[in-house]
Structure formats: structure tokens, C-alpha cells
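In C-alpha cells below, several structures.
No value in this document is a laboratory result; all are computed from the given coordinates. Computed from a prediction, not measured in an experiment: that's the story for all the values here.
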Structure 1
Amino acid sequence: MFLAHLSVEQKRAFMVLAKRLMLADEDFAKEEKEILELMSIETGVPIPENIDGEETKILLELFPDKKSRVATMLEFIGIVYADSNVDPSEDQFISEVASAFQMTQSEIADYTSWITRQINLHKEAISFFDEGE
């Protein structure tokens, strides 16, 4: 949704980081895989096979401005909440990114609240199609 705000280099880094986040809990959920496929289409960047190259810290340095950082964080939080199961390892990843991006806990709470509301609204919209069948 917000990946258009990223440069090509940032999109490549984002895809590596997103896959690392999805694998953080050692459970590559179906919902997460579908999201990664959609993100690949949105960014025009293939899903990375090898995610062990650059250190996370170095990849995060590619996001120097507020716009790219907020866009990235909103997407990461969406990934974490996609399968309705926030694992401590995913939460740790978000905390590490927040620290690198110099984001406050209050900002992360606001972003998380917004994302969870969007997910619930999406589920509600989907239910409109199911009624009466």
C-alpha cells in the first residue's frame, strides 16, 4: 500500500527485510506468503531467495527519511498482524526496526492501532460478499 514511496534500492532492501520478518517466527504462514507475493508485484522486485546477505542494520540505513521509514514500518506491522498471531520474535524485529528508525513506542502504538483497524475493516468488507450465500 505504501511501497510506492520507496526508491528501487529501498524496495529491494524492503523485500529482503520483509521476508526475514516473515521467517522470524520460523512459521511462513500462508497469509504471509500471499502478502509477500503481492508486495513483489507492487514493488516490481522478485521475492528474494537469499536473505542472508547484508546485515539488517545496513539495510535499514537505506531508509534515511521519515516518509520511507513510516511506509516501511506500516508495511512491517501489517505483515506481523496478517496471520492474527504476533510471535515474540516478530515483535522483537519490529522493536529493532523502530530503534534503528528512531521511532517512539507511542508512534509504534499509533501505527499498530491504525493497521489493526484497517485489517478489521478489510475483514468486514470481505464479509459483505459472504452474506446471503
Structure 2
Amino acid sequence: MIDVTAATTNELVAFWNEHAPQFGAKPVSRFATRGDAERRVRELIDNIEAHEDDEAPEVTDVAHTDARSAGVARSWQDPEVRAKRAQRTNIRVDGVDYRSVKQAFDALGLPLKEHIPFRQLLKRELRLEAYDRVWEVVL
């Protein structure tokens, strides 16, 4: 995965253009600001990581890939699907707010491979005591 803070703006654009279309976003020629680039690429990385465990169908030919891409792009036009995919859950850990469980795991030095199952549990429970901390979903 790309190191967002160390990457050049051109590298962030290239990363975005390579990965964003699979989530229904359009390629860009540039970002408005460096901050916007970093924010959007971090959100994209969160989406990629959230879908890492999804089992992708085996691709047998280019036509199948194109059809799947078109289907995913069409699904973004459904307001309910768009809202669920765009939803972000802010969390609070011991009184400190984070924009995602992944960001909290990064900041607290916790094992990233555990953040997705933990996020799912936290979203169900809304408040947990784990990793010697109090975790809450910010509503």
C-alpha cells in the first residue's frame, strides 16, 4: 500500500487513478490541494482494506471484467447503495476522536490485521472495552 505522507502528489494521483474506479470514483488529473489528495487516498485505502477479504470472482476474460466494472459503476447510482458505501463511522477512544477504526489502530500502534473484525464488532456494540481502552462509536 502507498505511504500517503511520503508519496509525491503525482504518486497519489497515480494510486487514485489505479484503484478508485473499482469503487465507482472517476480518475483525476490532479487534486485541488495536497490535503485533499491525502484525505481522499486515505479513504480509498480504507475502502480497499475493507474489501480485501471479499472474495472476488475469478476473471476469465476482458469482457467479463468490463461487464463487472460496468455493473459496479451502475450500482453506485442506487442512492441506498451509495449511502452505505460512503458511510464513515467516527470513533472515540479514551476521549480522543478518530475518523476510523483503522486510523485509531494506526495511531495507537495496534495490529492492523485486526481492525476490520474489530470495527464490525464495535459497530454492532457501539461501545467496547478492548486493548486496555474504551472504544465508542460517535453518533
Structure 3
Amino acid sequence: MLSWRCDRGTRNSALILLLFVHVPRYVGMTLLVTGMVDPKLPIGFLSSAAYGDLIAAALAFAAIFALRSNWRVAVPMVWVANIGGFADLLNGVRGVLELNVLSFNLATFWYVYTFYAPLVIVSNVMIFMILLKYNSWKK
């Protein structure tokens, strides 16, 4: 049974837990694999989504490392990771709506848009909530 709760732990522990949701975003690189998704999807959209996700995953991993190491720049790194990841997410949503991506054959990548993307959105929002209430948390 998981007894740890986000509101009872430390700020850094909560941020680390929520940032780990972003580490698997490197999976977006599979969009560049030939045959993974519909070849009619524009390469510009696929590249933007793939590399944006890779950068977001790297920023999240770096922020986790900084938090675990108690670096002074850890919280600013979380801000950078979350703003960068959220901007990539918004850019991806814009592309999905603009190109009507869901009408293309996404094969197994459909699961990413259906299950993982909402989890990433919730995680981003929760991280922003914690960062905005920065002083009310134990370090």
C-alpha cells in the first residue's frame, strides 16, 4: 500500500515524483521511425514533437538530479523544465488540432495521445501549483 502523499512530503520529494512522469517523454522519438505512424503526417510536425519531447525529458531528468543533489539552482531548473515541457505540449496540441492528427493512422502511438499525454498535462499543472506555493512547503 502506498502511504506517501504529495501534501505530506517535502516540496523536493513532490517535485521529483511529478517530474518522473516526464522522463519517458523520449518515447516521442519513435515518431521519426519509418512505418511507426502514417507517412502522410508532415515531417515538420513529427520532428517538432519528437525533439521537443526529447528535450523535455532531458530537462526533467536534469531537474530531478538537481533536486536530489540539493543544488541551489534546483528549483529554477524545475521552472525551466516545466515551462519548456509545457510549451512543447502546447505546441504539440496546436499541431494535433491544426493537422487533425487523430484522423491519421497513429498505430500504437495512439496510446501515447490517449493515456500518457493527459498524465503529462496533470503533472505540469501540479508542478506549477507547487512552484507557485514555493514558500509554504518544507524543503
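Given a computed value of -19000 for helix-only ellipticity at 222 nm (-39500 (n - 2.57) for each DSSP H run of 4 or more, over all residues; to 500), which structure among 1, 2, 3 does it belong to? Each step should come with its number before you reach the end.
On the way: 1: -22500; 2: -15000; 3: -19000.
Computed on structure 3.
One of 1, 2, 3 was used to compute percent of Cα pairs over 13 Å apart, for residues 69-108 alone, and the answer was 48. Which one was it?
On the way: 1: 48; 2: 61; 3: 64.
Attributed to the structure labelled 1.
Given 4.4 as the derived value for mean projected area of the Cα convex hull in nm², for residues 29-92 alone, which of the supplied structures 1, 2, 3 does it correspond to?
Values: 1: 5.0; 2: 6.7; 3: 4.4.
Here the read-out was taken from 3.
Which structure, out of 1, 2, 3, was Rg/Rh (Cα atoms, Kirkwood Rh) derived from, given a value of 1.00? Let's see the in-between values first.
Working: 1: 0.97; 2: 1.00; 3: 1.03.
Only one of 1, 2, 3 returns 1.00 for Rg/Rh (Cα atoms, Kirkwood Rh), namely 2.
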